[in-house]
Structure 1
Amino acid sequence: MNIIADTNLLLRAIVADDPASAAVALGRMRSCSSLSIPTVALCEFVWVAGRNYKSPRHAIASAIRNLLADPKVVCDRAAVEAGLAKLARGGDFADGVIAFEGQRLGGEVFATFDRKAAALLAVEGFAVDLLQIAP
């Protein structure tokens, strides 16, 4: 069976905060012939693992890298690597994915109200439009 991983499947399997759910999630992941992980599910995973479970960045990145090491995992690896690179530099995984996918879609300037994201992306050579509300 080829399955699509929802965020809660990934969380149950990796965080393992509920042993019964973790066992079911891991069992399903092990028994499938391929595991498709949408990038948005990984964005949610990173957010929930960091915010709700207080997982450190390095642990989150390690969990994602462990997933990517499984040959049956199918995902947009380039987008995921962009997210991991941003996470490693102290930024937000989702911002890295958004900037990468936006460029791939033909976007040229990252427009945001997020000062930290703008600063990190500008250092990496992205054209950035830091939006501000006029006083």
Structure 2
Amino acid sequence: MAKRTTDKGSDIPSTIQRSGKKAQETWSKAHDSAVDSYGEGERAHRTAFSALKHTHEKVGDRWEPKAKNGPSDEQAATGHRGPDKPTAGGVDANASKKHLQDVARRLDVEGRSTMDKEELVDAIQQADDRATAKARA
């Protein structure tokens, strides 16, 4: 697959390339706007991912639409980046435990039935990271 780029010429991350058109458009529009405001670089990418996390969640090696728009974790809800507030890496940590168990089942996370919400978020994040690494290999 050829790399897609935004109007500003920045490469779209591979996880977004493997995602649906809506995820690609959301990231690209937010990224282009951030480049206009902040210039090219890490800040523009973080801003684009923040916008994407309000409408999509990472499941495996791609981004899927969330059932309900809104911040995906405590960090996203603040709108500020802080070293003491880690993100959930695209996992919708604000989703119900049932939803998280369903995502964990789709990702074949072992032991999911005995995990609490925080453990499910961590396990899904690890499964997402493994799936992304495998897709990139």
Structure 3
Amino acid sequence: MLSQPQIEDLKKEVSFKTSRSGGKGGQNVNKVETKVELLFSVEGSATLSDEQKQDVKQKLKNRINEDGIFKLTEEKSRSQFVNKEAAFEKFVGLLNKAFVKQKKRKPTKISKAKKAKRLDSKKSRGELKSLRRKLF
């Protein structure tokens, strides 16, 4: 998880590129650049540790281009400012998700008593069904 100072430092490292967005907005769509593209250099980041950089590269590799730039696009709102805020929130959420370590699975073994109980219930169910059959 990222701390508040780290998030503030990330705000300085992130750059935004704007372009005209499609969708609702009427004439506003044709003249105002509301679509926001968040760009972040993973390797060039001073905020993230080497381990965090590796996690980001591994878990978010589909969002990182060949130059090592993380890209995220937001165009839901008609406001460029709202889209920038939403893109940054989404970015921080993705980073936090990437930093979560998955717990190692402990393989469990079914006890002999449980196996026997299951087989007994199957046998009794089979006997019940066999009693329902018509004898010729």
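Here Cα extents along the principal axes in Å was derived from just one of the structures 1, 2, 3, and that gives 46, 35, 25; the source is 2.
The value 17.5 for mean count of other Cβ atoms within 10 Å over residues 42-49 was derived from one model only; which of 1, 2, 3 is it? Clearly, the read-out refers to 2.
Readers should treat all values here as calculations from the given coordinates under stated rules, not as data from a laboratory. As the structure is a prediction and not an experimental result, all values here were calculated from the model. Cβ atoms are built from the backbone, for glycine too; each structure is taken alone.
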